[in-house]
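Since every read-out is calculated from the coordinates, none of them should be taken as a lab result. All values derive from a computational prediction rather than experimental measurement. Cβ atoms are built from the backbone, for glycine too; each structure is taken alone.
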Structure I
Amino acid sequence: MKKTNKKALEEIIRVDHAGERGAIKIYEGQLLALKTFKQNEPLKRKIEEMREHEAEHYEFFRDEIKKRNIKPTKFLPLWDLMGVTLGFGTAMLGEKAAMLCTASVEEVIDEHYKNQTFKLKDDEKELKKKIEKFRADEIEHKNIAYDSGATKKGPYGLLDKIIKTSSRIAITISEKI
């Protein structure tokens with residue numbers, strides 16, 4: 001039986017824990033804007049539903065962190081702040097920007113989760129199955145975002161690049177530290 005590299009396993013769980021928490025914070029920022037400044041009940045409901053999926057994902061990785069005695073990234077407080085700020089800012093820009101935020105992040109996470117499944121060996125079948133299920137949820141969120149008006153046209157193309165680059169940087173840092 002092939003065994004998963006211990007360091008790789010710790011990185012996967014640490015970064016996924018941080019990423020799912022980050023997704024919750026982005027949605028919390030968007031909901032804050034939608035509850036205080038922008039009144040868009042249909043968008044609010046979509047975001048609340050996606051946030052529930054992220055909470056399920058986060059709880060799984062939070063439990064894995066504890067069960068396996070893995071240290072979370074030291075950057076959680078910064079990611080929390082940046083996630084809420086990104087969510088709030090994109091929601092204030094409007095529905096297209098809010099949905100683009102979801103689409104951009106989920107495109108990065110789709111690829112990220114797919115790559116992780118190749119690192120997991122026979123000894124981590126259950127974890128691999130969970131990541132595959134979560135990946136399917138993230139793809140669904142991306143599709144919802146595009147169906148709800150996300151676009152990369154005009155200035156949104158720049159926003160997409162900023163969000164994707166920031167997400168990739170956060171992933172790289174969270175895996176290691």
Structure II
Amino acid sequence: MVVSTQPPSEITVRAVAPGDVAQIRSLNARAFGPGRFARTAYRIREGTGDFSPFCRVCVIDGQLVAAVRFTPIRIGGRNGALLLGPLAVDPAFANRGHGRGLVADALRDAREAGIALVVLVGDEPYYTKLGFRRVPQGQITLPGPVDTGRLLAAELVEGALANYGGIVSANLGAPP
């Protein structure tokens with residue numbers, strides 16, 4: 001039997017605070033590189049605040065190891081939706097469930113706040129476990145190139161996806 005001499009890790013999942021922004025930017029730069037700014041999802045977020053009430057971080061023993069951003073959006077002019085992303089996890093802490101935990105925590109709070117739909121551009125096998133499914137071709141569009149097979153949505157209100165269609169834009173009138 002092996003006995004660990006290290007104390008158990010202290011893991012905290014919490015809302016993003018203003019003091020986290022620099023660390024989150026650094027984490028995103030390490031995870032996604034400089035090409036991230038050319039992606040359509042990044043362009044949607046231009047002009048929005050650095051974080052919303054649904055953004056989350058995971059801190060382990062005082063070190064920020066994962067972060068997820070949620071941006072209020074309109075779809076076809078309709079409010080009540082969020083854009084998820086980026087979701088970044090420090091490679092040293094990858095594949096331990098920290099990213100999924102952040103997303104699940106935020107989705108629960110978004111549902112309680114009356115958000116109906118969350119969309120993202122991402123890997124279907126990863127996000128299916130969190131309730132996301134592929135958006136029907138052409139129903140929701142982004143203002144730039146996107147692999148439509150990676151456009152996913154999670155209904156936080158049953159049947160919500162059927163009520164949304166059109167182009168995605170930042171909801172600049174939404175609270176920070």
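Could you figure out which one of I, II the value 24 for relative contact order in percent (Cα under 8 Å, 6 or more apart) was computed from? Source structure: II.
When distance in nm of label points 7 Å out along Cα→Cβ at positions 107 and 163 is computed for each of I, II, the one that comes out at 1.9 is II. From I, II, which structure was Kirkwood radius over Cα pairs in Å = 16.8 calculated on? Derived from the structure labelled II. Structures I, II were compared on distance in nm of label points 7 Å out along Cα→Cβ at positions 43 and 115, and the highest value belongs to I. Given a value of 1.6 for distance in nm of label points 7 Å out along Cα→Cβ at positions 67 and 99, point me to the structure among I, II it was derived from. Among I, II, the structure yielding 1.6 for distance in nm of label points 7 Å out along Cα→Cβ at positions 67 and 99 is II. For helix-only ellipticity at 222 nm (-39500 (n - 2.57) for each DSSP H run of 4 or more, over all residues; to 500), the calculated result is -29000, so let me know which of I, II that is. It must be structure I, since only it matches. Calculating distance in nm of label points 7 Å out along Cα→Cβ at positions 51 and 91 for structures I, II picks out II as the one with the greatest value. Comparing FRET efficiency 1/(1 + (r/R0)^6) of positions 59 and 83 (r between Cβ atoms, R0 = 25 Å, to 0.05) across structures I, II, the highest figure comes from I.
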